[in-house]
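Student: See the structures that follow.
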Structure P
Amino acid sequence: MMFIRLAALLFACLATLPAAALDKVRFGTNWLAQPEHGGFYQAVVDGTYARYGLDVTIVQGGPQVNNRLLLINGQLDFYMGGNLIQPFTAAERGQPLMVVAALFQKDPQILMVHPDSPFQTLPDLKQATLFLSQLTVASSFQWMKSEWGFRDAQVRPYAFSPAPFLADKNSAQQGYVTSEPFTIERAGGFKPRVFLLADYGFGSYTTTIETRRDMTGNQSDLVSRFVNASIEGWANYLHGDNKAANALILKLNPDITPELIDHAIRAMKAYGIVENEDTRTKGIGTMNPERVEKFFNAMVKAGVVKPGTDWRSVFSFDYVNRGVALKAR
């Protein structure tokens, strides 16, 4: 009886102790909330981050927000990057950034054409008018010139309106496979023919997780937990109940619609944007250093990044390729 009373007293004392505090983390995205960020919001709403001991605040990006700079300045702990050109540039400039995971195995960049146009493959578009943004001209289009022989004379400014493309059946417009084909279908009444640059050799990983070099050195366990939880979030978003995550995305970004979310998720699955042969054994978020080096060399050839840049200085492969969340798939 004495043992039972002591055990009960000990349990009562433990029950009054505060729960272990979660590590506060600020994670900045590179644009407003959208389904292409869905796995991160999933990990917030379904408690995955909390289960890993993290209290994560997602700080949205946008046209007037530079979350990468906030990361460098220590105001954010992690940042959702785009393709690998930006980390290569960070290496050129000696910025203390580290890419620790890549949630998208394929860059979702596309060129799209009218379904009744004569263009059947990406190389066919060397005869088309191309509506491209300045950012695209400075990056992936340089690769298109280097690898496929495209010409500057083909380019017309893309002001993020589909009207010029809709009016010209011999043109092609840039976009993301997860969004612009849906927009064109609604605006033009037809499904465009889509050419995914990744399927023609544009080998960048995208939707990266970046952090500072001091985080990988001094808080490696926190980095590992954030990466693993984000991977689980993406597995659950694609294969589990994502209603709460989508509701949060819709709340944060009124320009998003449920129909666009459905299209984006279907496209991510159909085109292997998040999951491919590598992720089936290594897990979502996997990165291969040989593939990164190959893409770096392609960007050097295209004149986008400088030869001799120590690209390895901004990559760590220690936090991925662990087979996290394979059961969820």
Structure Q
Amino acid sequence: MPTYKRSAVTAKEGINFVRSAVESGGSLFIKIEQENDLGIDALLEFIKDERPLNKQIAIQIKSGASYYSHEANECAFPVGGHREYWSRHPLPVFGLVYVPALRSAYWVDLKRYLKVNPNASTIRFPATEANQFNNVTFPKLFLPAVVGETPILEIDEAFRLARSKEPAETYLGLLVLFRRYPNNKAVWDELVQTFIDRPAEKIPPVLLYWLAHIPGHGDIFYFGETVTPSTRTYARGLFNQFEVPDVVKLLSFIDEEEQIGRGTLGQSVEAIVSSLPNASSMLREIIASAEVDMRVREFAVLILAMNEAANAIPELVTLEKAGSWSAGEIARHVKEYGGINPYA
């Protein structure tokens, strides 16, 4: 007697759940029939305000409790024999895990994950509010994330997520606060306090780029509402809270290979540090401290030399004697050319 396995029912539930979320959001769900399934279950064609966005993605759907760990709050997506197919697919490829008990699904960018983790046999990713997929989050979070737009959240919801202990939720909350509410002064309280309160490893590096919109620099690009002079003045006042440990934390974000140059995170760090009213004294304290990592001290002396030229030579000489080759090179450059400008 033929049987109809429960796994087939669950798989169909997952496909129908995803289809419902996509179609209720006004986009198109184009199912690939099983006999043509090479590792892709459907294509999504994004529609916004009844107009096509000329953007498609491919998706693979896994359904059932076996793909979700309640204890770890984590989804597990098997790669199987699909690694090359997904990696070389001409469209972005996303994985969705549907969890029947939660009546929700969670998504991951499969191609991006495999690019970073080329040898992974199982794709593991947390199930958070930031990657939740359902009728509500499809138009508000998923579609904007895929097409490069700012997610849609009310400000109170964004504040709540910004204070989460889950990194993806923190990033989502801060992103929405900055992009959608840049002239709400409480947003700048949140951005600055997030930097001050959290250890460096818990801070999304892009937060420094957002903070750098206050002093500004040549590679700041606005999308949507710009920061007003009033907001800028308010946020500058918040920057005055920064003390030496905060400046050390700022400098620690500069990439050792990229250094300080146009379009780098170091450019944002330099803009923030140089804007501080007592930047010179704090930089000199950092340069003089043997307890601070030499790499951080070198970035501090470079910024000092950028701002003070020949007046920074004593600190450059001191740091060279402490074993810094780059400090000696900067000192010779300043003596020869009268200053130093990494952006020139």
Structure R
Amino acid sequence: MPKPLNVALAGAGMISWYHLIGWRNLGERVRLVAVCDPDSDRAVKRAQEFSIPSVYRDGDAMFAAESIDALDVISPRQTHASWVDAAAVRGIDVLCQKPMTPTLAESEALVRRVAGKSRLMAHENWRFRPWYRELKRWIAAGELGELVLARMATMTSGLLPDASGLRPLLVREPYTQFEERLMIAEVLIHHLDVMRYLCGELRVIAARGARTVPDVVGETVAAIFLETVSGAPVEVTGTMAAAGYPARPPDSLEIVGSKASATFADSELHLHGANPRVQRYDSDRGYQASFDAVIAHFVDCVETGAPFETDPADNLETLRLVEHAYWAAGLQRSRGKS
């Protein structure tokens, strides 16, 4: 057995819970040594929940005091680059939450700066959800044939008041109210990556987006139209202000092939055609399973030297689709221009 990987966390917000479950599930392969967050109460809470011995408010202090092999960056996107840079100069491998930085240009510059100093993997967990992994196996086995059409959508009421008058998304993730780039960069970035994973490389043909919630800064509805290398149409759409929809429903996906079709809806993955089948999933367990799988993949590759599935080169392709969607929709903002 190799010695345990000493892991530190940069960020102790809501999503860190799912990361920490994933790290804990690796057992003796890893050792959680420290958590750093400017909100010390939040950091102390996570440290107590997961028996992490050290808590810091300052990154430099943590790096000076701890022996760290890998850093899990779970902080706000505007801080990702500084964390990755700080780890790279110390030769510390990094798992960085999506997006690597707020814009494509910043991510490209970051990747150039850290190249050869340490290993960097983007934490893009949606493609690791068990239903998408299974669908990928069906596609790779040729069960669908040639791609004809693909559509993916997410419709939620997360930004609308619920029965208590609260908006579920803002309770869960308060920062989203003030993000200049919201529906595409925060949410549909996942869907774009899943479609790249399932359908191959894509290019944006057209996009539309709009702000529909007055006190939310970013766009809250978007539709992105793409095509595959062979010209097959692909569509990614979503909104977080759809009346009558649940606050956090599962995505819906349709892929039409020349031999068979596949759908994912209501937590069921169906193959339609001559050899139909269905697989049912627990959405909450699948959500955590995607974090578990990303973190296990990162550790496997650090231990063996194998390439990361979502290495910087791969993730930049997803970020290009995000950037091109903003351009096509006419939604560039000051930070978004490149």
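Student: Out of P, Q, R, which one gives 22.2, 91 for Rg and Dmax of the Cα atoms in Å as computed from the coordinates? Show your work: numbers first, answer last.
Tutor: On the way: P: 22.2, 91; Q: 24.8, 91; R: 20.0, 61.
Only one of P, Q, R returns 22.2, 91 for Rg and Dmax of the Cα atoms in Å, namely P.
Student: Now for a different question. Looking at structures P, Q, R, which one was semi-axes √(5λ) of the Cα gyration tensor in Å, for residues 105-240 alone calculated from, given that it came out as 34, 18, 13? Mind showing how you got there, number by number?
Tutor: Numbers: P: 34, 18, 13; Q: 28, 17, 15; R: 28, 22, 16.
Going label by label, the one that fits is P.
Student: Further, regarding this structure: Upon calculation of distance in nm of label points 7 Å out along Cα→Cβ at positions 137 and 169 from the atomic coordinates, which of the structures P, Q, R produces 2.8? Display every interim value, and only then the final one.
Tutor: On the way: P: 2.8; Q: 1.1; R: 3.3.
Of the options listed, only P reproduces it.
Student: Sticking with this one: Name the one structure among P, Q, R that relative contact order in percent (Cα under 8 Å, 6 or more apart) of 19 was derived from.
Tutor: On the way: P: 28; Q: 9; R: 19.
Of the options listed, only R reproduces it.
Computed from the coordinates by the stated procedures, all read-outs in this text should not be read as laboratory data. Everything quoted here is computed from the prediction, not taken from an experiment. Cβ atoms are built from the backbone, for glycine too; each structure is taken alone.
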